[in-house]
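Structures for review follow.
Readers should treat all values here as calculations from the given coordinates under stated rules, not as data from a laboratory. Please read these numbers as outputs of a predicted model, since none were measured by experiment. Cβ atoms are built from the backbone, for glycine too; each structure is taken alone.
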Structure P
Amino acid sequence: MAPVRTVRVLGLDPGLRHTGWGVIDVTGNRLTHVADGTIHTDDKQDLAVRLTVLHDGIMEVIQSWQPEEAAVEETLANKNPSSTLKLGMARGIALLSASKAGLPVEQYLPMLVKKSVVGTGHADKEQVQHMVKMLLPGFQRSTADAADALAVAICHAHFAQTRRKVDAAMLGIRG
């Protein structure tokens, strides 16, 4: 039997004011907390400067923690079109940064992230944070944004593992 490979995953919860990030190691079914944090921008600065701060912060995280894959939470439209547009720009920076760093990037809807972590797609932030702490011993709940980013990474770990098994089965590889 081949040894189980560890994959390092970066989860990103994009926001223009606060972008959460979380890094986990995935070894088979085992998830290990590596690091997490939040990139903050100053809402008094010009939009272009804030987007640059997000890009530079994400690139610094990637350089520091060397993930092999990335996952970004998708943006849903909300009542304020201006807020939705700005959130979309932050998400675009997250996707661009990870992709430019050479990482394969997947995107997950918030309901799918919640369902993967909590078991229901309508969980509240506190439930997500609680389950992230349960699934990742060592996580000390630094910020809600970081917990959400770790939840995105956990969601990706579950789906990517299944995708790898299907790909191996399609190629006739035994694991």
Structure Q
Amino acid sequence: MSRNSSSIFSNTRQRNGGRYLLLSILVIVLDQITKYWCVGNIDYNTRGIEVLPFFNLVHVYNYGAAFSMFADWGGVQRYVLSGIALFMALVFVIMLLRTKASLKGHCIAYALFIGGAIGNLIDRLMHGYVVDFLLFYLKDEQGNITWAYPAFNVADIAVCVGAFLMVVLAFFSKAK
């Protein structure tokens, strides 16, 4: 093969971020396994299992979006939020497939977002709610909980980390 034909193939055969979909699948599997464990081992709507003095594993349901927004929409939120999650996951799959694999940070951010969105989408479609189980809180001297961050799950972590990474990359990345 001549030098020119070799360089033509190397320039046109750039890999996209498709292989990062394996990270999305890992997030989905980890999310579903942890939710399954939670439902099978922790009583619903209790203080659950104290792991640290400020962190419990609990078993609660979120019928809405982040921080239970839209939970009082009378059931329609299941379909609205599922549609949004499906649309966003598809948008990020397309973005991932159009991104060069060499842009690892971008690919990881998109893959995390996809995995998290689909992890919670599965819950919404199967149950009508999302299972949350990670609860951070503060106690007073008497041991009463005075503040608690809304419970969340692995999918929520993936979406937040993916979104944070996208923001950081938007500010500091030289990629277009």
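Figure out for me which of the structures P, Q the number -18500 belongs to, where helix-only ellipticity at 222 nm (-39500 (n - 2.57) for each DSSP H run of 4 or more, over all residues; to 500) was derived from the coordinates. It traces back to Q. Comparing distance in nm of label points 7 Å out along Cα→Cβ at positions 59 and 155 across structures P, Q, the highest figure is found for P. Once mean count of other Cβ atoms within 10 Å over residues 107-114 is evaluated on every structure in P, Q, the highest one turns out to be Q. Which one of P, Q has Rg/Rh (Cα atoms, Kirkwood Rh), as calculated from the coordinates, equal to 0.98? The read-out was computed on structure P.
Out of P, Q, which has the highest value for mean count of other Cβ atoms within 10 Å over residues 19-26?
Largest calculated value belongs to P.
Given that mean count of other Cβ atoms within 10 Å over residues 147-154, derived from a single structure, equals 17.6, which label among P, Q identifies that structure? It traces back to Q.
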